[in-house]
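Presented below are the structures under discussion, each in the form of structure tokens.
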Structure I
Amino acid sequence: MCELCFQKECCEFCDTRSNIPFKDRGNKQEYRIINNSFKLICKIRVDECLILSGNKCDYLAIECTKEKKSTIGSLYFIELKGSDLKHALTQIETTINHTLVRPLFSNKPKVYARIVLNKQRTPDIKSSEKIKFERMIKKLGGNLKTQGKKLIENI
């Protein structure tokens with residue numbers, strides 16, 4: 001088990017399973033990690049568990065390195081949203097900067113933002129907020145991906 005699965009009550013699991021779904025009950029949006037290389041992944045419920053108030057994303061996936069289970073290789077901030085991309089960006093940024101999450105950045109992991117929207121409004125696609133957010137994530141070594149309804153990613 002990954003030694004970094006902090007806040008045990010919010011950690012749904014921490015293992016090397018190959019198919020990791022992120023989905024809220026009653027919602028159509030889904031993010032799924034296909035983990036064919038069997039990396040050690042911790043699935044953390046952020047909304048209404050790790051962070052109880054304010055803006056926050058839905059989930060955090062922590063990829064621990066196999067060499068040292070106490071070292072984080074990547075962080076995936078996941079938001080399942082209706083249609084408000086700007087609000088989803090704010091939720092992820094606020095989670096990244098939260099005092100409970102900041103200690104995870106000590107080893108400078110790569111940071112990825114994943115947003116799955118039920119529907120995406122065209123004006124949001126090129127918004128200045130999105131461009132600013134993408135620059136921030138790029139400085140953290142990762143990227144932003146948005147998708148409608150379902151996003152499946154191999155890591």
Structure II
Amino acid sequence: MHSKFLPNGFSLVETMVALVVLSVGMIGIAALHGQSLSAGRTAQLRTVAVNLTADMADRIRVNRMGQGAYQGAAANNNCDPLGGGGVDCTPAQMAAHDLFVWNQQVQQLLPNGQTQVLFLPGTNPPTYTITVTWDEVGEPAPISHSISFQQPAF
């Protein structure tokens with residue numbers, strides 16, 4: 001039995017409309033996927049930056065006598081016994097070595113990674129500000145993460 005109210009199949013127009021709707025949906029999904037990849041990369045780099053600033057803060061806490069030397073130049077003084085150096089270093093030499101190792105990590109893990117440690121001796125206790133800066137894809141200016149903390153000498 002054939003009904004005059006029910007079509008036998010889809011017309012070409014209906015098929016084309018369905019194809020257009022499906023295509024628009026797929027384009028939206030592709031754009032959303034691209035944004036999620038970008039957001040994931042940004043989150044990963046920010047997590048790395050937080051961990052790197054915390055690492056330097058821990059290095060400063062261990063070497064309390066290094067103080068202002070953490071604001072100075074980095075140098076490979078072979079102070080790290082785990083790295084095979086085993087050299088007895090002064091607190092200032094250890095601070096320079098910590099900066100050297102830390103700068104290498106930042107440059108390896110962050111795109112165009114830059115570091116800065118500021119030491120303010122006039123505060124009681126002295127204050128350190130640690131900053132890591134890197135380039136982020138799609139951002140017009142570099143991104144940075146900073147932490148500040150006070151560290152008594154003893």
Structure III
Amino acid sequence: MPGWGSRNAERLRRIYPRIPPWLLRRLDPPAVRARLAIALMGIIFLAAAADGVRTGGRSVFYQVVLIGFGVHSMFHLAQAVLARGYTPGVISAVLVVAPFSLWAWREIESAGSVGTDLSGLVVLAVVLIAPVIVGVNLAAFALTKPFDRR
């Protein structure tokens with residue numbers, strides 16, 4: 001992810017001439033910040049997975065995170081379509097995230113672990129995706145800001 005924004009800034013400006021410069025800068029976080037944000041998200045996934053194991057897949061927390069994990073793969077695909085080419089995360093979204101999410105749902109459905117309000121879980125997952133992503137990125141920013149070169 002780090003470096004992709006600066007390598008593709010001109011191409012994106014040609015595709016989207018009105019794209020604000022501040023948005024292009026957001027596409028290129030420092031490597032340490034990007035890795036920390038991904039690690040923080042991983043901690044959330046780890047906690048959800050542990051709760052899923054503890055409850056046999058019945059945990060609302062686990063199910064919402066699993067839905068969010070799968071839905072986020074669609075965002076990676078949409079980014080690639082909008083960028084008209086490769087974007088960070090699109091390959092793992094197609095080869096790992098989407099297939100794993102579908103497999104995991106089939107497993108918890110076959111075990112009878114899905115509650116009756118699946119649509120409510122989907123809505124909750126979709127509503128929480130943006131705040132969680134923003135939250136882990138803000139946390140990574142706050143934790144790495146003191147070490148930024150001035």
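A value of 32, 19, 12 was derived for semi-axes √(5λ) of the Cα gyration tensor in Å; which structure in I, II, III was it taken from?
Values: I: 23, 17, 15; II: 60, 16, 12; III: 32, 19, 12.
This value belongs to structure III.
To test your reading of the models, identify which of I, II, III gives -16500 for helix-only ellipticity at 222 nm (-39500 (n - 2.57) for each DSSP H run of 4 or more, over all residues; to 500) when calculated.
On the way: I: -5000; II: -16500; III: -24000.
The structure behind it is II.
If you work out distance in nm of label points 7 Å out along Cα→Cβ at positions 111 and 135 for I, II, III, which one comes out largest?
III
Just checking, which of I, II, III has the largest value of relative contact order in percent (Cα under 8 Å, 6 or more apart)? Before the final figure, lay out each step's value.
Numbers: I: 24; II: 19; III: 29.
That would be structure III.
None of the figures in this text is laboratory data; all of them are computed from the coordinates on show. Every value quoted in this text rests on a predicted model; they were computed, and no experiment measured them. Cβ atoms are built from the backbone, for glycine too; each structure is taken alone.
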